[in-house]
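Following this line, the structures themselves.
Just so it is clear, none of the values below were taken in a lab; they were calculated from the coordinates. Just so it is clear, the structure is predicted and the values come from calculations on it, not from any experiment. Cβ atoms are built from the backbone, for glycine too; each structure is taken alone.
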Structure 1
Amino acid sequence: MAQLGAVDGFNLDSLIHIPLPKSLNRVRDALEVVRMAGLLDDLELRLNRAAELATPRARELFLGAIEDMTLEDVRGILSGPDDAATQYFERKTSVGLSNAMRPIVESALNDAGAVQVYERTMGEYDSIPFLPDVKADLTSHVLTLGLKGIFHYIAVEEAAIRNEPVKRTTDLLRRVFG
């Protein structure tokens, strides 16, 4: 997860890059006419920066889920499908992560300048007459896609640990996976 919290951890990763909300496609079309669509490119970058800023805080919640594991949970992970641990983390942490990460993402959106760019972009869009209202919930958008990206890489790492003995680097993993 460390690479996700680094600069361009989301932005340059084509598998988890956070695009603009679909509702802003209409805004892009309108602003291209007046040569201001670059605002949306800037906004998209800042959405990814917000996810990168927020991701390191998720680590604590995952550590808590590991501490709360029961012997039954461990058995289920060992005998389950290749993504059993990922499924466990999604089941155990998704609600907690969403709740805990929401204020972090909101703050990160501010810190990354996404809110300011969104407001400027929508101001430019709204100044064009006869266009319908458009809204986007940036926090929910970044939160949903950011968590999806985190779980994607948990699944990738889990598969590597299960399928590549060299990835079983800690004593605990060696004991668990043989």
Structure 2
Amino acid sequence: MVIKEEVFKIKGKGEFEGKDRELRIRCATHEDAQMLIDYLKTTCGETKFLVKEPEEINLTLEQEYKFIDGNNESEDSLLLLGFLDGEYIGNCSLMGKGTLRAKHRAGVGIAFLLKYTNLGIGKIMLGKLIEVAKEKGLEQLELEVVADNARALHVYESLGFKICGTFPKNMKYKDGTYADCYFMVKEL
């Protein structure tokens, strides 16, 4: 689905303390494809909280165009890009389940470039996803989060997501260690 672009004013933190900043959120276009591929490689290398290693990202522009089109043409999926003061920072998404028995549910995904975390942007963008999900008649949102990702857990819980279960050893890292993940649900 495609929604109207929105602009939010946010207060700067850290080195930007006291400075108003502009957060612009909009849907993706084909012009964003290479930027999205590059971003995915970068974010997967910056954090252990995403499901892939950077070398696993080998998308072509054509594949990314199809992904963008699939989201924009969908009735129950949405990809929102975030730009802070004009610079791309990351995205969040709703992923509809599609089948009749699961049409009332959607998955949620979110990731930002590391330098843009902990600024309150995730809460704003997830809030927009929740608003859109309610407008579309969805009844339940679901996500997975690495159990030791305390900052993400705090944001999700503050928005009403609840832990419903644990996937032990959900991810195995290159060094042989594992990470459990929580399955979280928010009823709308």
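Assuming 3.0 is distance in nm of label points 7 Å out along Cα→Cβ at positions 32 and 48 as calculated from a single structure, say which of 1, 2 it is. Corresponding structure: 2. When percent of Cα pairs over 29 Å apart is computed for each of 1, 2, the one that comes out at 21 is 2. Work out which structure the value 3.1 belongs to, where distance in nm of label points 7 Å out along Cα→Cβ at positions 8 and 128 was derived from one of 1, 2. Source structure for this number: 1. If helix-only ellipticity at 222 nm (-39500 (n - 2.57) for each DSSP H run of 4 or more, over all residues; to 500) computes to -8500, which of 1, 2 did it come from? Structure of origin is 2.
Looking across 1, 2, the calculation of relative contact order in percent (Cα under 8 Å, 6 or more apart) that yields 16 traces back to 2. FRET efficiency 1/(1 + (r/R0)^6) of positions 64 and 160 (r between Cβ atoms, R0 = 25 Å, to 0.05) computed as 0.60: which structure among 1, 2? The read-out comes from structure 1. With Rg/Rh (Cα atoms, Kirkwood Rh), for residues 24-71 alone coming out at 1.40, pick the structure among 1, 2 it was computed from. Of the options listed, only 1 reproduces it.
Which structure, out of 1, 2, was FRET efficiency 1/(1 + (r/R0)^6) of positions 104 and 152 (r between Cβ atoms, R0 = 30 Å, to 0.05) derived from, given a value of 0.75? That value comes from structure 2.
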